[in-house]
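Participant: Take a look at these structures.
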Structure I
Amino acid sequence: TDDDGESYWVDVKPMPGALVINVGDLLQIMSNDKYKSVDHRVIMNTRNEARVSIAIFFNPGKRGDSDLYGPLPELVSSDNPPKYRNFTMPEF
């Protein structure tokens, strides 16, 4: 957001050898906020610069409605308590 509290998009220009990863909501929860979910958009490349996009999606709904999701135990401690409760996909 800017100084007036208005949201705006940030243009991320391609850098040679760089990898941009957009994290989704579920990974934010599983990482206990170590990685933040972001709203993002893609605009058509009009600069004739090389660019490759790879979309990878994880569909936990295919695993079953009773599976629990939440912060990974390895990322939770007394110094870093869970920021989210465990939940099922129908609750999500």
Structure II
Amino acid sequence: MQNLEILGLFGASMILIGYFGLQVQYFTHDDLSYDIINLVGALMLTVYAYISGTISFVILNAIWSLVALKDIYFYFKKKACQK
């Protein structure tokens, strides 16, 4: 198995682990760990898609990364306001 395939498999696994954790209520939409898992997985898949030359998946996963970053930003903003 090539390094690129491993990157793609790990990225997809991260996204699926986050989704599964959400479905079995291990995570909630507000959990920082859920957002970090999504961010890391989406970034890995963005790199994988870029190197593979599949622009539509680059766009999809880049947007997924931005959504996760937005959630992480608001998580810390909310924490700062609670102090």
Structure III
Amino acid sequence: MAQQTSMMQLFEKLDDLKSVFIYGQKIIPVIHSLLDFMKDTVPLLENINKSIAESTNKIPKAKHHIHDVTNATELATTEILDIVDTIS
């Protein structure tokens, strides 16, 4: 009787193991697809990161140029107003 119980437990464990293998066969294609997606996506994310870093480095230079343009505009406006005052 004990041997029969042991055999039943063994078969139950084998059925559990079979279920694990069946699940593995189903999940492996999903994991493979996920890895393919990551392989395609990671280079894109690296390019985006590089682009953001380059843009971030250019912001101070752009700020400086905007400041220069603002100063030039202010100077030109003052000169125009001075000319208008002399005409009036």
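Participant: semi-axes √(5λ) of the Cα gyration tensor in Å computed as 26, 15, 9: which structure among I, II, III?
Facilitator: It was calculated from structure II.
Participant: Could you figure out which one of I, II, III the value -1500 for helix-only ellipticity at 222 nm (-39500 (n - 2.57) for each DSSP H run of 4 or more, over all residues; to 500) was computed from?
Facilitator: Answer by label: I.
Participant: Can you say which of I, II, III returns 10.0 when mean count of other Cβ atoms within 10 Å over residues 6-13 is computed?
Facilitator: III
Participant: Here is a further query. Quick check for you: by distance in nm of label points 7 Å out along Cα→Cβ at positions 38 and 70, which of I, II, III is greatest?
Facilitator: Working: I: 2.9; II: 1.0; III: 4.7.
Largest one: structure III.
Taken together, the values in this text are just the output of simple stated rules run on the coordinates, not laboratory data. Quick caveat, the model's predicted, so the values are computed rather than measured. Cβ atoms are built from the backbone, for glycine too; each structure is taken alone.
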